[in-house]
Structure I
């Protein structure tokens with residue numbers, strides 16, 4: 001078996017940010033040799049970046065603060081490059097929700113975007129993306145770019161009755177956002193209420209959105225597409241199997257678009273799968289919180305498994321363990337080859353390049 005080369009482990013030394021502020025939910029974006037990292041801690045969102053494909057990272061900068069920033073179970077910031085502009089999104093609020101299912105979420109949560117046009121040194125004031133106030137209280141969303149300055153965000157939305165999937169497009173690097181679009185509403189009254197959606201652009205600029213549905217008692221993954229961000233296709237179920245479950249796994253998966261076409265990754269019970277739309281799913285491991293990225297050689301997948309943080313590269317047939325501890329991993333492919341991974345570990349963020 002060919003094994004990946006693991007570069008020197010780099011711990012950023014950025015967490016915890018305080019006694020009650022562990023560094024949480026890292027997310028990565030790559031443009032050329034620049035690797036950008038966003039994460040949350042306490043009441044703030046932070047940013048740092050590397051100019052050498054993740055070998056070293058620069059100064060840690062605070063992007064924004066808010067009374068409440070959800071930072072659990074894939075809640076937290078997302079980051080993307082819109083041309084030369086860096087955009088970070090997160091759900092923030094001022095007032096805590098009440099009740100047994102509040103889980104530290106805001107009652108007035110809005111999906112908010114911040115922009116930097118100077119390489120992350122300074123950041124704009126927050127721009128609210130959802131056009132129904134407080135609709136994004138669940139804190140779960142996704143963000144993607146198309147390498148041409150266009151962005152698309154999708155989120156779990158609470159306007160009206162039940163949880164729906166809404167989205168919005170920006171054609172000016174996150175400065176303005178389109179009127180919100182209903183991507184999908186389940187005929188059974190709600191989609192899965194606590195699983196984050198995933199978004200990607202394909203090579204033709206088509207928008208791909210994946211989410212966990214709740215339909216006929218099953219919590220299966222579905223995909224919809226759009227050429228303009230306004231009208232979406234009928235949803236397509238992913239994989240052949242089904243997951244009958246009267247609970248929310250709080251685990252949404254990911255989308256990547258390698259040269260061979262769209263690949264999705266997701267969990268059913270404790271099994272983890274890769275699946276192309278219209279084809280049977282292929283199990284690659286066991287665990288939770290899978291994320292994927294598309295590189296020149298194919299798809300990289302990373303997840304939390306029984307042996308720790310594990311990664312499967314295009315060159316390998318079996319996963320490699322990166323760390324015996326760690327949760328909520330993220331991964332991004334590098335144009336020069338390989339990838340870079342990040343995950344939570346005891347209140348800190350760990351970064352590891354994969355050669």
Structure II
């Protein structure tokens with residue numbers, strides 16, 4: 001049954017279609033801007049007019065949809081650019097929706113691109129008493145046993161969970177008002193799905209679905225994205241709120257919690273280093289399941305392709321089929337257009 005492509009295709013267990021792919025776009029201020037990201041060949045920072053062109057091509061390729069990330073003109077400590085009516089993603093959404101009718105538009109909801117410090121939540125400097133408690137052996141032991149602390153504490157600062165939820169909710173409602181089809185929170189604050197669901201419902205957006213980045217790991221594969229979105233933390237890292245890559249069972253608890261709070265779809269991020277997590281999520285949960293083939297995965301493959309070490313067309317499709325085989329029905333990938341053309 002392997003001797004010809006016709007026979008192989010006849011018994012193929014896992015199939016890819018362009019509808020499986022969500023294409024990420026990075027929207028920036030200006031007009032006619034198409035700035036290639038050095039660590040991600042073929043991926044660009046796009047002004048709104050250029051993003052509309054990409055959306056139109058995505059529609060013609062019959063992709064499942066696009067997801068928008070924004071680069072604001074200014075940043076502050078309350079992420080104003082994320083929730084402002086004239087924010088970069090809000091304006092891009094309205095422009096795309098006016099020109100492109102048959103394409104799902106997803107809004108990533110996170111604050112790192114809009115915060116002056118680059119973290120995904122409201123930051124507060126720690127008091128001297130907090131610092132003393134954090135260095136006390138008993139306190140360290142207690143904190144180490146917590147799976148999802150209400151306040152994520154680091155050495156000299158803390159991320160305030162609940163005040164962050166207010167901004168995430170405000171951002172989600174703002175994006176829904178702009179015409180966003182799906183809201184996708186990626187911040188990993190506790191309780192964000194429930195807060196966003198309540199906020200959307202109260203604002204009249206009872207039918208706007210939530211795609212939760214339910215199991216988002218603190219990964220070394222995000223580096224190129226932080227160049228693309230200008231979102232690198234100015235101090236510390238995100239391990240106090242993103243997941244420990246060693247923990248599969250905790251990932252299942254995080255997913256279950258988000259489903260209980262009202263998530264309509266769930267996501268595992270990154271994809272290829274966490275295929276076991278993806279497969280276990282598919283086994284346990286019946287919701288639509290997405291995976292994000294992140295910037296580092298893309299950059300790694302592109303580097304090998306450009307050096308002639310790997311066959312471009314084969315590895316693009318093989319990497320995506322591995323994610324699909326593990327259980328993802330939707331794949332966020334920078335290879336979306338390339339893969340659609342190959343298929």
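Given 26, 25, 20 as the derived value for semi-axes √(5λ) of the Cα gyration tensor in Å, which of the supplied structures I, II does it correspond to?
Only structure I yields this read-out.
Computing distance in nm of label points 7 Å out along Cα→Cβ at positions 63 and 231 gives 1.6 for which of I, II?
II
Which structure, out of I, II, was FRET efficiency 1/(1 + (r/R0)^6) of positions 31 and 199 (r between Cβ atoms, R0 = 30 Å, to 0.05) calculated from, if the result is 0.35?
Working through the options, I get structure II.
If helix-only ellipticity at 222 nm (-39500 (n - 2.57) for each DSSP H run of 4 or more, over all residues; to 500) computes to -12500, which of I, II did it come from? Let's see the in-between values first.
Working: I: 0; II: -12500.
The correct label is II.
For structures I, II, calculate mean count of other Cβ atoms within 10 Å over residues 71-78 and state which one comes out highest.
Answer by largest value of mean count of other Cβ atoms within 10 Å over residues 71-78: I.
Computing relative contact order in percent (Cα under 8 Å, 6 or more apart) gives 15 for which of I, II?
I
As an exercise: distance in nm of label points 7 Å out along Cα→Cβ at positions 15 and 39, calculated from one structure in I, II, equals 3.8. Which structure is it?
The value was obtained from structure II.
Throughout, read-outs are computed from the coordinates displayed, never taken from laboratory work. Computed from a prediction, not measured in an experiment: that's the story for all the values here. Cβ atoms are built from the backbone, for glycine too; each structure is taken alone.
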